[in-house]
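What follows is a set of structures for review.
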Structure P
Amino acid sequence: MITVGMSNEKSVWVELKNTAVSMGSGTLPVFATPAMILLAEQAASECLIPELQDGESSVGILVNMKHTSPSLVRAKVTCRAEVKEVDRARVVFDVVVSDDHGVIGTGAHERFIIKADRFMSKAEERTASSG
């Protein structure tokens, strides 16, 4: 059962591949905002996995993040995602992203619990009807 207060942490090291210059989101060799968003989605998604029923998965539906401080290559960046609201299949997370020097980003992320087979069928139908 997914409940308010559940949380998960996920960490990554800043490497050239997840910097703004490498990801195309800027020109500097610092942790990229898209990489921070990915880390938040991973932390939230992994939080839900133990509570999902057979055949269920979760998909991200909203990200609202503020990236407030840079992290250099070789820094360890950690995201903590905590469930703040559960509304049927919609789960809202507060996220805080930090490195060894403090908070580098905050925000909210929403995920929706779905039936994987139905979701994939709809995706395939949508693709087939557009081409």
Structure Q
Amino acid sequence: MARNRFVVEVLTPDGEVFNEEVEMVSTMTTVGSIGLLANHEPLLARLEPTELRLYRSETDIVRYAQAEGYVQMSDNHALLLVEEALEPARLNVAELSERVEAARRAHEAAPAGSEEAARADRDRRRAEAFLAIASGAH
């Protein structure tokens, strides 16, 4: 069944990654999974690293490894501002495994409660999410 469409923009610090009409957006906020459809109420939420799914239709789905960021839904337009949005085919399992371990080591070396510890924890969560996507366990 076809749904109403709405514009979705995905922006990273490196520029625009996606700007098209879709039927649905599926992502993860800090309070849980969310699916956005056309005419959704206004929303502003923080995003967690996950697999972002942009449904052009039920069978045409664009996928990205999405880092932390924000989503805003307003006037039938969704804007996702994220640190990274990478196509799953561009993910490297070995590199991501090393990023997980490096972040764990950095967290262990950082003073408890410090900004360094928080950054290492964020980097670990992102690398683990991207590793799960790269491994097909999303």
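A short reminder: the numbers here are calculations on the coordinates, not readings from a lab. Since this is a predicted model, take the numbers as computed values, not measurements. Cβ atoms are built from the backbone, for glycine too; each structure is taken alone.
Each of P, Q could give relative contact order in percent (Cα under 8 Å, 6 or more apart), but the derived value 21 comes from Q.
For the read-out distance in nm of label points 7 Å out along Cα→Cβ at positions 24 and 48, a value of 2.7 was computed from one structure; give its label from P, Q. Kindly include the intermediate steps, with their values, before the conclusion.
Details: P: 2.7; Q: 2.0.
Value 2.7 for distance in nm of label points 7 Å out along Cα→Cβ at positions 24 and 48 corresponds to P out of P, Q.
Each of P, Q could give P(r) over Cα pairs in 5 Å bins from 0, in percent, but the derived value 2, 11, 19, 19, 15, 13, 11, 7, 2, 0, 0 comes from P.
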